[in-house]
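So, here come the structures, one by one.
Nothing in this text is a laboratory measurement; each read-out follows from the coordinates by a stated rule. Here the structure is a predicted model, which is why all the values come from computation and not from measurement. Cβ atoms are built from the backbone, for glycine too; each structure is taken alone.
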Structure P
Amino acid sequence: MLNILVTGSSGQLGLHFNSIKDSVFNIIPSYYKKKSSFISLDITNKKDVENAIRACKPDIIINTAAITDVDFCEKNKSLARNVNVEGLKNLIKYSRSKTKIIQISTDYIYDGINGIYNEKSIPNPINYYGKTKLEAENILLSSNREFIIIRVSTLFSNYSNNFYNWIVSNLKDNNILNVVDDQISNPCYALNLVNLILDLILLDFTGKINFGSIDTLSRYDFALEIAKSKGLNNELLNLSKTSNLNLLANRPLNTSFDLKLCKKLNLKLFSCYDTLKYINTLKK
């Protein structure tokens, strides 16, 4: 059985790992605050990292811990870098050389000018969040470790703060929302990402891979799909442009993915329609 240490287990991605029951995987959740069923692990604290790794002796570390609020990162660069970069450095430093590290990265390493990015596309982040995630990628690439780097976009689920829950909660309250149609991506459902990670482990995959839904959608079109799936009033959605939102950090506009590598590996790909339909079957 593989010991798999998951960092950031209270986040929307980490939470989905907690329900995995499998004879192959021993999932060990961790959280930077003390929590009864989790190992206490602040990845920015070297002693914490050393103690946690010594205790659970992971064969694989899945690093889901990160600051992903793009505008927050722009305002709090030191903290963002400490978590998104230095935290990964600590995991590399204190784990065994044969421990495989799986790093969750982002479509925001791209500048969003051309779209249809594949794993060989040249990164060019235009905000500080993207820069920290690219720096973390490069550190892992140069670490002489077995690794997987997974770039995802518009991560969503029925847990935590994300675009999906923002749309649903506001439409339920009959709030009018301005949603942009010029930010384009392949939205990624968190549980689909978890299953992809487990499949990649079983395939003994090493390298970089881009992952998301099989369909490419603007934020506005995705919001329409969400509203439709929940039977909510889509007339409350106002079409807008990114330039009208006065955001602190720059946003790459078209970060759509070329998913040929996923198809080549016969990995499961899902449409947003099928994923939203599945979420509606879950218990509230």
Structure Q
Amino acid sequence: MPPFLVSLLAGVALDRLLGEPRRWHPLAGFGRLAHAAEGRLRRGAPGHATGNRLRGLAAWALLVLPPTAIAAWFAHPVLDALLLGVALGGRSLAEHARAVAAPLTAGRLDEARAAVGRIVSRDTGALDEEGVAKAAVESVLENGNDAVFGALFWFCVAGGAGALLYRLANTLDAMWGYRDARRIYFGWAAAHLDDALNFVPARLTALTYALLGHTRTALACWRAQAGAWASPNAGPVMAAGAGALKVSLGGTAIYHGAPEARPPLGAGRAAAAADIARAVSLVERGTLLWLALAVAGSLLHA
């Protein structure tokens, strides 16, 4: 079996068997470094537009490029498998989703609100059952790309170093890629570099969702709805995913106490508790499809 394939299957297996460590997660330490780098380099909030953009780019390069270069220099099947296992978040995504679905199905709305609040950035304290289900399904679909397919794609392109590059860039986008006063300039580079790294994976994720769900509806929603979303990558992923499940997502959500009108996603009935498990299944079946294609491609190449 080719070393690439061994590393790929071992990395996915590590994620499925172990998930994210409860303590001493490498990305938690990286997050502390990122916070320290921002504190040392950012000037003002928002500060000078060009100056803070350049400082943010420099911080991104200092945090992402050296570990990626080291991973590439010491590339080895065992190291590649470990890096992919760290980069993937498939098991964690499923666990967080089920922590929402279980209390929501049992009618424990407050518990479900608290659980979904741990995986979305919107205000969840006043969500009804439909709002909780919608938020959870949206999170699973979007993070299917961010936590699974994006890492798999960059692993296939550049091995463990590619998966590490993607995960570190995605982490910095999650920390800095906001348009608030503190990060609108400093986080500009992190947001745009993450968009660039996700451009191809997001569209492959959307295609995966379409192939494994209601294909015609997914493709129609992707074509009609994706462009209305501000994110160039979340739009295709979430529109195709909602169409694949034949549920309605999107609509108004509350962020930091203020309502934000978001475009509609999908088609059909409103999302319900049972659709959270369906979204998780879509991501998991997509992972198996990608692995099957990787195995077939490697064997044909060999």
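Identify the structure, out of P, Q, from whose coordinates mean count of other Cβ atoms within 10 Å over residues 146-153 was calculated to give 21.5. Label of the source structure: P. Given 27, 18, 8 as the derived value for semi-axes √(5λ) of the Cα gyration tensor in Å, for residues 42-121 alone, which of the supplied structures P, Q does it correspond to? Value 27, 18, 8 for semi-axes √(5λ) of the Cα gyration tensor in Å, for residues 42-121 alone corresponds to P out of P, Q. When distance in nm of label points 7 Å out along Cα→Cβ at positions 114 and 186 is compared over structures P, Q, which one is greatest? Comparing P, Q, the top value of distance in nm of label points 7 Å out along Cα→Cβ at positions 114 and 186 belongs to Q. Structures P, Q were compared on distance in nm of label points 7 Å out along Cα→Cβ at positions 66 and 226, and the highest value belongs to Q. Have a look at P, Q and say which one yields -9500 for helix-only ellipticity at 222 nm (-39500 (n - 2.57) for each DSSP H run of 4 or more, over all residues; to 500), as calculated. Structure of origin is P.
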